[in-house]
Structure I
Amino acid sequence: MSHVISLLSGNIPGGIILALLALLFVNLTLHFLKRSGLIKQRLREKYVLLNALVLLLYSVVWFVTKDAPPLERIVVMPTIGRDSSFVTPTPFALAHLFSENQAAVETGYIIHPWYWIYQTLQQDHGKARSWSRVARGLNPDFIIHSEKSPSGKIRVRLEQRGGGAAWRREYDAEAWQEKAFLDISREFGWFKSAAPVRDGERRARLKLKLLEKKYDAVIEETRADTSNFMLLLRAEAFVGRGLQKDVDYVKKAYVNEINKDFEQAKGLLIPLIKARRDIYPAAYLLGRMAIRDQDYESAEVYLKKAIADNPYDARIYHALSYLLSSRLEELGLKNRKDVLRRAIRLDPGYTDAVYELANEYFISGSGIENSSGSQSAFNVLHAYLKINRNDPRILSLLATIDLKLSKLDEAEKIYRNLAERFPGDANAWYNLGILYYSKKEYERAIDNFKRAIEIDDSPDAYLYLGLIYHKNGDLDKALYYYRERVKRKNGEDDRFAREALKGIRKVLAARQDSLRSGDNAGS
């Protein structure tokens with residue numbers, strides 16, 4: 001039902017509800033005028049005319065604001081053996097051929113890069129069944145399967161949505177990826193020009209190492225190769241390694257700290273841009289580093305170049321979402337939500353964009369379950385969970401929203417499931433502690449907060465333990481946990497540390513009052 005309402009609403013604030021209210025207002029006004037005698041002639045024609053006018057105006061606004069028709073999505077699956085395990089050395093060679101030809105795809109189609117699914121799956125990326133579930137959850141128009149038979153031949157088949165197998169062929173093992181790629185390209189006409197790249201298996205293998213965060217290995221293996229692709233891979237490895245380093249932005253305002261990995265990446269990427277080798281990943285990586293360095297003017301320049309060269313990369317839109325809305329106007333993007341919606345349209349399994357869009361919707365709403373903000377947040381999260389139902393970060397956000405809306409039973413189911421699946425994750429136990437604190441089940445909350453502290457010294461768990469012991473009248477323990485939280489203060493904006501300081505003052509004041517009461521009683 002929510003999908004029907006979403007369709008009828010388009011992108012209009014208030015949507016179909018606004019149109020229904022307008023119709024109700026028009027009809028009640030005409031009814032009042034007729035009953036009061038202010039208008040005496042027959043009103044049937046006016047009823048029809050005004051209702052038609054309201055619907056016409058709504059239809060015009062709907063057509064203007066509605067999203068563009070969806071792209072026809074093509075998903076290329078990893079190559080598997082008869083036992084459904086991935087073939088070695090890399091199962092992604094065919095998928096990578098298609099991904100590298102995204103720039104040559106005809107209008108109306110999108111190749112869903114294999115590494116997007118890999119990132120969606122996270123810890124489940126090595127399971128063929130998980131890949132199949134996510135691929136079907138994306139609701140693609142075409143899925144390309146490849147399987148190695150016992151005889152060593154490779155069977156390739158193309159599955160079309162709603163129509164089963166639309167194409168199949170068998171190849172000898174040698175150079176089968178290039179042959180299959182060219183055959184499918186000719187058969188279906190997806191590309192303006194199809195060009196299989198050389199050394200495809202090695203490229204796919206190195207891309208996989210990047211996804212596995214084996215940055216040092218990629219840097220070393222690509223060091224002697226000066227081809228554009230290898231330069232970009234090496235630069236991406238430097239960027240990935242540089243992003244792993246924490247930044248103290250307070251200190252950075254006074255001390256110019258240099259990220260050596262970023263400097264290495266820039267040394268590879270800027271010459272590519274200056275030589276007018278218009279490779280959009282170079283501009284994207286430069287923009288990504290500029291955002292990390294809070295150089296938003298440079299980020300705007302690089303990311304707009306990247307999006308002009310390739311308007312079908314969800315990661316570029318996600319990076320653009322960190323810019324102010326005024327910087328996005330010339331791209332036809334209104335605000336951060338609009339940019340994140342565009343990213344999710346390109347990759348419905350993009351966890352970061354889904355998380356941030358749902359959070360934006362909820363924060364901008366009224367905090368009431370039936371508000372448009374809360375419902376939009378739920379719609380975004382549940383649409384993603386149809387693709388990847390086990391994602392811990394999305395489940396945790398869903399439970400957090402349930403908790404804030406006082407849907408405690410729903411939140412408890414999710415938090416308990418996450419704690420059972422990830423017993424070594426301090427956040428899972430901390431969230432359970434928050435849940436039981438909200439339910440005023442303080443003994444259960446204490447157990448979970450202490451477990452979070454045992455696993456990873458969860459700092460905020462100390463504050464809640466202090467609050468619980470304070471409520472229970474155990475001032476010594478309350479003071480201990482408040483002080484432990486203050487010891488873990490993280491900058492001047494640490495709200496929880498300030499709450500702990502307030503708690504310390506209240507405990508000390510309560511002790512003073514108790515001492516005065518004792519002195520008065522003694523005298």
Structure II
Amino acid sequence: MIIINHSAFKAIAILLLWYFHIFRRENFFLYFWQLKEYRLDRFLEEIRRKKGIIFSKFFFLALVALLMWIFVPLKESTKEWLTLALYFLFALYSFRLLLKRKWIFPKFTQKMIIFFVLVIGTEGLLIWHFIRNPFLFILVFEIFLPLFIFLNLEIVQIPTFFLKRRIIKKARNKIFNIPNLTTIGITGSYGKTSVKEILYSLISGKHKTIKTNEHINTEMGVAQTILAKIENKYDYFICEMAAYRKGEIKAICETVKPKIGIITGINAQHIALFGSQEKIIRAKYELIESLPNEGVAIFNGDNEYCLELYKETNKTKKIYSLNKKIGDIIPDVWADEIQLGNDFTVFKIIFKTGESINCKTNLLGKHNVLNILGAVCIARELGMKTAELSKVCEGLYQNGGMRVQKGTKGLNIIDSSYSANPDGVMADLDYLKNWNLKKVIVMPSLIELGEESKRAHMEIGEKIAKICDLAIITTEDNFHEVFEGAGNKNVLLIKSPQEIVRKIKEFCSAGDVILLEGRVPKGTKELLLIDN
């Protein structure tokens with residue numbers, strides 16, 4: 001017969017309750033690091049805005065319990081029972097989240113599997129070492145959990161660094177040995193993914209073309225794309241390039257050796273990581289500086305920063321615009337006779353040479369007209385004739401980008417949930433203005449804008465007030481200005497997908513339009529598109 005005394009029972013119970021709770025929290029932090037691409041700068045910027053991620057209610061309750069344990073003159077058995085009660089509540093909270101399917105897990109890539117196993121293994125060793133006094137151990141572990149996860153990540157990063165260098169070197173060698181491949185580099189604070197996809201549609205019918213996939217735009221992601229996909233048969237490689245600090249686009253260029261480069265637009269996106277607007281501008285310009293002497297630089301003439309870079313560039317250069325004149329500059333390609341429908345856009349593309357193309361597309365809004373012009377400008381540099389481009393542009397269709405879908409209860413859902421930046425939000429609001437019935441926007445606050453955040457959110461808030469009948473903001477940290485800027489407009493803070501949908505159904509009727517802007521809470525779009 002096995003006899004378990006009270007002390008052993010409490011030790012086993014506290015460890016089981018603690019592990020159930022801490023396993024959920026560990027998975028959240030693993031997900032969070034993965035979301036921030038394992039970058040300390042992006043992690044710290046998010047923590048600056050949301051201190052509760054580190055200093056959570058669990059942190060403070062565990063800290064109070066630890067101080068009680070050390071300084072309050074209670075019997076040790078009483079302290080153990082109080083700690084056990086605390087973790088019973090923690091575990092109950094985690095169980096409640098589990099029932100609601102609100103546990104968050106990372107995507108288990110190869111790197112994440114190694115990271116996960118290391119965390120669980122290190123944790124197991126600590127439990128084994130401190131098994132004789134689990135009550136103090138779990139309180140200390142709770143307080144230092146974010147640091148524990150970070151230290152494990154640093155261990156993982158050591159072999160990752162050398163593996164990354166090896167992969168990038170192999171990618172560079174592969175590109176060097178395909179001399180007939182022409183790389184087109186695309187960068188910018190916004191619009192780069194759209195231009196990439198449109199350009200692929202324009203040229204892939206005639207030329208063997210490969211592109212980076214969605215969300216693949218870092219040095220490592222580009223290198224892996226080269227090793228996995230590029231072959232001698234390809235004529236063109238369309239490479240999207242992103243950066244969070246100076247030098248990162250230059251590093252990608254050293255691998256892919258672009259011959260044509262386009263900057264689609266520059267704004268304050270990620271300024272908190274770069275440090276200043278000037279550093280963002282110089283970082284994007286690294287693409288142009290990396291072009292060979294015979295290369296071609298292309299710029300968005302409707303963006304003030306791109307226009308200045310165009311003027312300072314001495315290499316062969318092209319510029320595109322929605323206007324037939326930019327100051328005293330005549331663009332190489334521009335748009336005219338733009339007609340914006342609710343589910344289509346019609347316009348004429350006019351070249352400096354006098355030629356023109358009629359274009360009809362399901363890509364919505366003037367900002368997508370600009371993206372098409374950028375892609376057309378590149379296609380012309382690749383030798384495509386006007387007649388060839390005209391054939392493609394007459395029915396240009398893209399699966400990605402902003403699109404209108406039919407939603408529950410007859411609602412029109414404008415899906416622009418890929419990502420959000422200040423210029424993109426303003427452009428989407430301009431498109432939303434074309435709709436005649438009730439207009440609702442659902443969006444989070446924008447991140448990594450640094451000192452520009454207040455101004456950007458005020459401008460967006462003022463525009464929301466003019467255009468929308470209802471605004472549902474899903475995060476509160478940077479959008480308090482919207483509540484003030486919206487005046488008497490109906491502006492609500494709602495974080496739950498179910499509550500968002502419930503409010504929309506109460507407020508809207510058939511035919512009304514909902515703009516989903518940026519990364520809205522997971523499940524919101526699905527609930528609106530499916531009649532539940």
Structure III
Amino acid sequence: MSRRVLWADDEIDLLRPHILILEKQGYEVVGVCSGMDALERVRAESWDLVLLDEMMPGMTGLDALVEIKKHDPGLPCVMVTKSESESLMDQAIGRQIDDYLTKPVNPSQIIAVCKRIMERTQLTGRKLSESYMQGLAQMSRTLSMGASWAEFQAMHQQLCAWELELDERPDLGFDQTLAAQRKECNREFARLVEREYREWIHQPGGPMMSPAVVKNVVMPLLREQRPVLFCVIDCMRMDHWMVLEKTLREKFRVRREVQFAILPTATPYARNAIFAGMYPLDIAKAHPEMWERNMDDEGNTNRHERQFLDHQLKLNGLEFKPAHKYIKVIDLAEANDTLKKVENLFNHQFVSMVWNFVDILAHSRNQNDIVREMVPDEAAYRSVVSSWFRHSALNQILEAFREKGYTIVITSDHGSVRVQRGARIFSDREATRGLRWKLGRNMRLEEDRTGIFLDKPETWRLPHGKPSETMAFAVEDYMFLYGNNYNHYLGQFKDSFQHGGLSMEEVILPVAVLEPR
């Protein structure tokens with residue numbers, strides 16, 4: 001299985017003998033002549049390791065390193081330098097360099113560093129601690145200057161990457177510091193969304209939102225006549241995907257993009273928006289017979305995903321013979337049945353699937369004390385998701401599609417957040433029941449800081465049944481509770497995983513494109 005190495009050096013032609021030796025060792029090596037070229041290739045393709053010459057004209061190796069890590073924090077990078085000065089090494093460590101080599105380098109040194117990093121990439125505790133402190137300080141500076149949506153996107157991925165590292169190194173003691181930073185980020189993220197969400201959904205230039213996922217990522221692959229599997233894993237967060245990605249990178253080249261889930265981050269809204277390629281208000285107008293009024297019944301409101309997707313494909317000039325195949329997997333029996341019949345799916349150029357395990361796990365934890373004990377915190381949640389996937393029918397199905405040469409696109413409809421604080425809300429009795437969002441009449445919040453209140457949902461392209469209906473989204477880790485039996489329900493739902501509201505965990509989601517190695 002070939003490993004891909006990107007080597008950036010302004011004298012790359014002189015390193016051709018080294019490249020040939022690496023290729024004989026089984027590595028696929030691509031050389032570029034500048035830091036900017038390296039950055040462009042990293043953004044466009046999947047790599048296992050990047051070698052960066054420190055001194056290149058224009059964008060230096062250190063500058064390129066910073067931008068590469070912003071794009072893919074987990075991509076290993078090695079600095080090749082003529083200098084061993086302590087200040088240079090401090091700069092490199094601060095920018096998350098994984099190793100360095102001093103010129104002139106010989107092939108055995110390059111082979112050794114490739115094996116060491118690609119077989120087991122592990123920073124020392126000291127480097128991790130330095131990286132966290134410097135990274136957290138930079139994050140706070142970014143927030144203080146007013147972070148953009150793109151910066152929040154990068155910060156969320158960085159926080160997730162750190163959390164995964166700390167799962168392996170709990171002895172470093174950064175858990176509480178990282179949790180405090182995430183809390184601060186979520187507070188500022190809610191303010192950003194409240195200010196800019198209308199622009200994102202009405203004008204170009206914002207993040208890729210749920211309705212654009214199929215059009216922007218899936219359709220270009222289909223137009224190239226590629227066979228495509230599109231898989232939506234319900235309630236999968238960015239950190240969950242990063243855990244799965246570690247397993248999948250062994251057999252796939254993975255390109256990770258990001259989408260922002262629409263609000264509310266609830267299945268009837270966010271997933272229908274993906275499959276229809278429309279915002280909920282537009283779906284309700286275009287398909288009134290398929291837009292259900294009962295928004296609390298998720299099973300009832302997501303019965304039309306195949307029809308929505310077929311309609312979106314047809315509107316964009318894509319029809320298939322045989323027709324697009326849609327599968328929804330909500331339990332173990334359906335998963336095993338799909339695996340048994342997987343060969344029948346290869347007659348279709350386009351196959352779409354919905355997998356509900358991660359969402360079921362979150363609901364089961366909220367309702368079952370044994371599951372809650374098995375999944376006491378975020379790290380355990382990631383661990384269970386990882387264990388499920390490695391042994392799941394889905395993993396075997398992805399492998400089968402890989403062997404048939406399919407390009408696979410994996411995303412989620414929304415994430416979830418671990419709620420910790422209660423927020424009193426007042427409304428009529430007909431309001432929806434969700435803890436993270438509500439639609440109803442005569443609604444008001446006891447404290448404005450606990451949520452975002454919409455008196456005109458249609459301005460956020462959300463339908464409502466009656467002119468007087470309003471909508472509210474809980475922010476950060478708050479949950480909406482009524483005054484009656486407030487303490488009882490606070491005790492019942494505190495520390496549970498919920499969705500529908502506004503947090504980075506619920507909104508900022510992966511869109512991964514997997515190509516067979």
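Some points to look at:
- When Rg and Dmax of the Cα atoms in Å, for residues 32-135 alone is computed for each of I, II, III, the one that comes out at 17.1, 49 is II.
- Identity of the structure behind 11 (criterion: relative contact order in percent (Cα under 8 Å, 6 or more apart), calculated), options I, II, III: II
- Among I, II, III, structure where helix-only ellipticity at 222 nm (-39500 (n - 2.57) for each DSSP H run of 4 or more, over all residues; to 500) as derived comes to -16500: II
- Percent of Cα pairs over 43 Å apart derived as 19 - corresponding label from I, II, III: III
- Calculating distance in nm of label points 7 Å out along Cα→Cβ at positions 56 and 416 for structures I, II, III picks out I as the one with the greatest value.
A short reminder: the numbers here are calculations on the coordinates, not readings from a lab. Since the structure is predicted, the reported quantities are computational estimates derived from the model, not experimental observations. Cβ atoms are built from the backbone, for glycine too; each structure is taken alone.
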